[in-house]
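Every number here is computed from the coordinates shown, using simple stated rules; none is lab data. Everything quoted here is computed from the prediction, not taken from an experiment. Cβ atoms are built from the backbone, for glycine too; each structure is taken alone.
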Structure 1
Amino acid sequence: MSLPPAYTPLFDRVIDFTVTPQNEAEIARARGDYFSWTGEVFDEDRSFDVRMQGFLDWIVFDRPMAATGLPAIRGYAATLPPDEAHAFQVMSRTVHSLFEVRRNAPGRFEVHSLLTRADYAVHVPAPLVGVSPGDLFEGRLVPFEGRLHFSSAFLFHPSHLKRRILRELRRQHREDPQPVQEVVWTLARMANRAEHYRNVATDAIYDFERPPPKVSSPPMRFDAESIAERRARVLAKPRGSTYGGW
């Protein structure tokens, strides 16, 4: 899961277009919001790279930018000639969900969305090591060149708690017919707490009666010098993610 996705060059172009000194204040506010919803992240966390990639995915694919009212990738596509913009427009149609692995075999990786009950076949270059049918994870599927590809932001949850999670999804569907983004972020905070409190049983942490509260996240600078410094750190000490040092 550490290989850069095939669409990385296009993703990088959107990041370079979006994460600029002019947008520093907005990106900083967005980071505070995102990690308030999903759980505070620290440099030494094992999930640091994954969580920072998840933040960048959210900025690129989901969050409307103040200047355009569009997610960054759609705002960028609007600046391009139609023939060049098409690939970015297709990429923007991502599927962000809570998935269950159904099959992990050569040339065939299949997942089931617990949010929409849709099934997807995903292109992977080889069977994913350490991933088994029944595993649960938050992830994002990105359409590119006629196939669905995984983002590198995988956040796994205890598969033995699937029934508990499904009960919570059904409860939220009954109370609010809108997409259940809140439960995805609640699960992210639970995974965050499980990482920070390894002496506590996961069953006790994944308790929807007492979910981890949202917290304020410390600020991070997004000026050109700070970005260059973090990029240099990642290049010096690769940690298995293309964007791990943001």
Structure 2
Amino acid sequence: MRRRAADRLRPVTITPGFVEAAAGSCLMAMGRTRVVCTATAEPGVPRWLQGQGRGWVTAEYGMLPASTGRRTRRPGPGGTSSRGTEIQRLIGRSLRAGCNLDALGENTVIVDCDVVEADGGTRCAAITGGWVALALAVARGHRDGRLPDGPHPLVDQVAAVSCGIVDGVPLLDLDYADDSRADVDANIVLTATGRLIEVQASAEKAPFSQADLGRLIRLARTGCEMLAKAQARAVQRD
């Protein structure tokens, strides 16, 4: 039974510097969903970007075996599952949308998102925490001279939140219990200035209206405003 108001997030905690050896890291917690996010800056870019003077931001995502109610198998020789591949591509393009890649020089930042515990919204938590890890890694890269001086590579914050329609009611930040009963399920990525990056929405039962989608986007904007404040506090606290 959901005890939160329809427009409220689960308790959010972002712990910066969670992995001491990483250039940037945090533990991102939204309710019982917890994701360890780390970011590593490396010289060089993919072959197709070489010689253009631009950088790259990419992501990897995985779920630890005990992160769900039953053991999740580790990826086989291919490296990740089809679901994991889809999610890490979403994380990467979401984070790049908030970046000025020219300002990175020919450097790559890899953001790793490892789900410790899953109770709904893991991809959204990974994007939100991934931005914090990225921001901390960029700050360290500037301090130690690994990244070039000049314009800041991060031009906007990026956060994401799930929402959906459950029993006819639009709800923000679905946990597993909400998600398993949802008529409509959505993951929405926004900048801190309220601009849309990605909208993933699907009817789990009956089709939904454009007005319903508008309600979900408005809910997501409310949630991402709160997440952006938590991100800013985490970056300042590190």
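State the single structure among 1, 2 that was used to calculate helix-only ellipticity at 222 nm (-39500 (n - 2.57) for each DSSP H run of 4 or more, over all residues; to 500), giving -10000.
Source structure: 2.
Structures 1, 2 were shown, and semi-axes √(5λ) of the Cα gyration tensor in Å at 30, 19, 17 was computed from 2.
Computing distance in nm of label points 7 Å out along Cα→Cβ at positions 71 and 95 across structures 1, 2 gives 3.0 for structure 2. Supply the structure label, taken from 1, 2, corresponding to relative contact order in percent (Cα under 8 Å, 6 or more apart) with the calculated value 27. Only one of 1, 2 returns 27 for relative contact order in percent (Cα under 8 Å, 6 or more apart), namely 1. Taking 14.8 as the value of mean count of other Cβ atoms within 10 Å over residues 119-126 derived from one of the structures shown (1, 2), identify that structure. Among 1, 2, the structure yielding 14.8 for mean count of other Cβ atoms within 10 Å over residues 119-126 is 1.
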